[in-house]
Structure 1
């Protein structure tokens with residue numbers, strides 16, 4: 001065959017691959033026709049409405065990422081993937097694919113072993129989606145080669161041939177990378193449906209889907225519960241169970257990992273293996289300090305009658321408890337905040353409730369980065385999103401922008417002569433940030449006040465939990481031991497950074513605590529418990545923290561001797 005006619009073969013190959021991709025796309029979109037079905041056999045009761053059955057080999061598991069799977073009752077789809085507590089409590093056809101085991105419930109709460117109905121499961125076969133992308137990528141590549149072959153038959157200058165060949169090859173490679181990134185990161189933008197609640201402040205909207213990715217470490221999809229938190233629905237206690245309420249900020253929120261892998265859920269599992277029956281419920285929200293968590297307990301935790309309340313305490317909790325410092329961080333007015341705080345007034349601690357009109361008093365709106373022209377043109381590309389996100393992370397663009405915003409807010413607060421002495425000596429942004437300044441040996445007054453506010457808030461929480469018949473436990477995160485960086489002015493720091501502030505507070509208040517840094521060192525996981533581009537725990541971090549706390553509770557059973 002003449003070389004000039006080869007473009008026709010490449011074009012035919014492109015058409016064949018494109019047609020095959022269409023067939024794969026049909027199988028990818030219609031579960032009833034092309035998803036494999038498997039009969040559910042030998043169901044066994046679990047708790048509540050939940051039953052279990054063994055899944056065949058090759059079944060997906062939601063322990064690593066959400067799965068696309070359905071449960072069918074007499075051929076009719078009745079439920080999609082849900083968490084185990086929702087299956088136990090609500091039933092209604094909910095199901096979960098978990099490590100080779102199907103957790104499921106019937107549509108009407110009846111016993112699937114005796115109601116005479118046929119139950120099947122079906123899940124998305126990964127090959128249609130992958131085959132579709134591979135075929136269409138191949139079709140694009142063949143089309144390019146067809147164009148190059150056609151050009152070669154008409155162009156006589158070797159330079160143009162080489163240029164066209166190199167351009168086509170590069171384009172094919174870029175398309176292949178785009179396909180791989182789209183398979184790894186199904187979405188490129190995070191969704192964060194928040195709301196303002198007059199009782200607890202800022203939280204997620206209830207029963208909404210949260211998508212979170214940093215286009216490097218994770219791409220998680222979760223759903224909030226009816227209370228507006230990333231956790232299972234609250235459930236009634238079974239015989240012999242004790243309730244544990246976990247309070248915290250973004251480490252408890254843990255939007256980076258699946259719900260079943262979060263600290264409090266793993267803690268429940270770890271205690272179960274030690275013969276201790278518990279039911280955990282978590283209230284965590286990014287940016288929440290101990291004062292906000294006190295509000296969570298009063299409104300949401302207290303009605304659950306917990307035997308134990310755990311506060312996961314992290315290094316930024318000190319500054320988070322100061323309304324003045326949080327106004328610098330977030331831009332809202334320190335006297336009109338969307339979260340509750342204690343404040344120092346004439347040397348006395350006063351409770352400052354949530355202001356329903358806080359948005360009318362915002363001090364300063366954050367800077368909005370202007371998207372470059374390339375973003376408008378290439379913003380659809382996952383490769384472009386990944387590249388720009390990586391460059392911003394390497395350059396610290398987000399940190400730099402936040403520092404500029406905080407500097408402007410600090411200047412605004414310093415304009416008030418009555419507040420200016422509180423910040424004396426803090427040369428922001430060419431200094432430690434507000435969280436790092438707390439760990440300095442001789443910080444300005446506003447940071448010493450933040451420590452006093454933190455201790456007072458913990459004392460109030462301790463007393464209220466005790467009054468309700470429970471106990472308080474502080475879990476000191478591994479990141480308390482610092483040191484804060486960067487430190488451009490070489491400020492003298494406490495030897496163990498924030499831990500040298502948190503541990504004495506626990507001693508003075510008589511509150512037991514678990515030092516997770518020591519536990520992580522003992523288990524040899526230091527340096528491996530955080531995501532590369534995110535300072536939160538990965539799955540290993542949550543699992544190791546849960547095991548350490550479970551060991552402590554097993555050794556101190558009196559902490560779980562509260563109300564049933």
Structure 2
């Protein structure tokens with residue numbers, strides 16, 4: 001994954017912060033809590049989420065003074081997911097807070113998601129006062145070693161032991177969160193320390209660009225020149241983009257390179273939208289057979305900002321061509337990701353945007369633009385066959401409610417091209433991946449690496465907070481939606497009008513599919529049902545949000561329009577046929593991809 005260097009990092013703001021003092025401060029003396037907030041501002045933080053504990057007050061009371069918006073959630077895990085959604089849209093770190101013991105432990109579940117997805121969420125937790133925990137006296141209330149618990153799921157986890165070390169440890173935490181592949185970190189502060197006063201006159205307080213590398217540049221120019229030479233001379237280039245291209249805001253450069261070469265292009269599931277999915281040379285990951293043929297035919301493969309994980313077939317046969325007969329170029333900001341799963345002929349450690357810009361220039365110097373991709377007609381026929389094979393799933397008649405595929409297609413038509421799609425669930429996600437095209441960068445949020453149920457609503461809230469001008473809609477299964485449904489109140493209180501489409505089949509759809517796939521008789525299914533009387537639209541109304549109930553396809557578009565017009569967070573309860581949903585499109589391909 002490429003790094004976090006981007007125009008959105010707000011270097012101008014950070015430079016301005018260099019000399020910032022809290023309004024009204026006459027001296028350099030402040031509480032440790034205020035010092036901590038000031039350090040966060042210098043790192044470019046403008047958003048914090050969590051659940052306030054009494055210990056946090058010396059810190060959170062100062063967030064408005066330093067331009068940091070604070071949102072209180074209903075659960076610390078959900079708060080971490082909200083922070084993930086915000087990070088994902090802004091391409092910069094943000095903060096989640098947790099209290100000693102259970103609050104911090106709840107947060108760790110969310111940090112597990114951030115670790116899997118590569119999101120730079122900075123967890124700030126309080127610990128009980130050191131007199132009760134150092135050494136462990138036994139029986140202390142909410143005394144939990146959160147620092148040790150967090151180490152396996154974070155890139156950095158440390159305890160602040162002295163007030164004057166706060167700035168140094170904040171710098172270290174943000175450096176770890178943003179270097180290489182981004183990821184979560186944790187910093188713990190004893191609760192009695194936040195209220196202490198400290199003289200900051202001798203403490204180093206510097207903005208982010210003076211504390212850490214903000215961009216790696218284009219990489220070794222000799223390697224870039226070699227890559228340009230191979231690509232310019234290739235007959236069948238294939239370009240594969242990972243989420244690092246989105247972090248580096250390099251979608252334009254990647255598509256420009258692909259267009260000049262008339263190259264086949266594709267992306268990881270997490271990077272959907274990096275290439276418009278109606279681009280004629282884009283190959284959808286759902287269309288496994290055609291994409292596999294393109295990869296196998298390629299003579300030069302360019303991988304940018306991707307580690308080539310399980311959903312990507314590990315970058316190896318049978319999902320990809322043999323690396324011994326293809327030249328592979330990999331660009332990534334993290335040297336540990338290069339050659340991780342697929343051997344490379346050329347590895348370039350660089351910022352994705354800078355490297356792609358240099359590649360575009362180098363390729364143009366060596367070759368003119370190409371008019372058409374080689375074998376485009378053959379691939380078009382294969383793509384048409386995939387669409388034909390999908391037709392029975394989409395056209396299956398629903399005896400009770402909607403065909404979930406038709407629901408997803410109607411939802412996509414109801415929102416503009418630049419809308420942000422968030423998906424959550426099991427089979428619901430399969431329908432949404434296959435039938436909800438993504439056209440713009442930073443327009444698709446899903447827990448790709450973890451398949452983390454319950455992330456949908458918090459992701460949507462975080463995305464809308466980060467991009468209030470863009471429509472944000474969630475397509476979720478009923479089981480997944482139930483995990484964090486109370487965050488609807490958080491969305492209402494925070495004025496975040498996300499539209500939630502809840503696909504209701506009265507059960508855990510993918511678990512039903514698993515039972516069926518294994519040949520288990522229906523009367524032997526275990527734990528797959530949810531009460532069909534549950535009404536998610538009425539839950540939304542009870543919380544002060546907008547609710548709609550839909551049981552026919554004709555009702556869906558008007559319900560979405562009313563939900564958008566309400567200006568409130570909205571839940572559209574859509575009854576889908578459980579028998580159609582159990583035969584979800586792409587289920588067998590999903591199972592197959594996990595055996596490679």
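Ranked by Cα Rg over 2.2 N^0.38 Å, which of 1, 2 sits at the highest value?
Working: 1: 1.15; 2: 0.99.
Comparing 1, 2, the top value of Cα Rg over 2.2 N^0.38 Å belongs to 1.
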Notebook entry, point to check: Upon calculation of FRET efficiency 1/(1 + (r/R0)^6) of positions 375 and 423 (r between Cβ atoms, R0 = 35 Å, to 0.05) from the atomic coordinates, which of the structures 1, 2 produces 0.65?
Noted result: 2
Check: Among the shown structures 1, 2, from which was the value 0.95 of FRET efficiency 1/(1 + (r/R0)^6) of positions 71 and 455 (r between Cβ atoms, R0 = 25 Å, to 0.05) calculated?
Finding: 2
Check: If distance in nm of label points 7 Å out along Cα→Cβ at positions 119 and 527 comes out at 4.8 when worked out from the coordinates, which of 1, 2 was used?
Finding: 1
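Rule-based calculations on the coordinates, nothing more; no lab input. The structure displayed is predicted, hence computed values, not measured ones. Cβ atoms are built from the backbone, for glycine too; each structure is taken alone.
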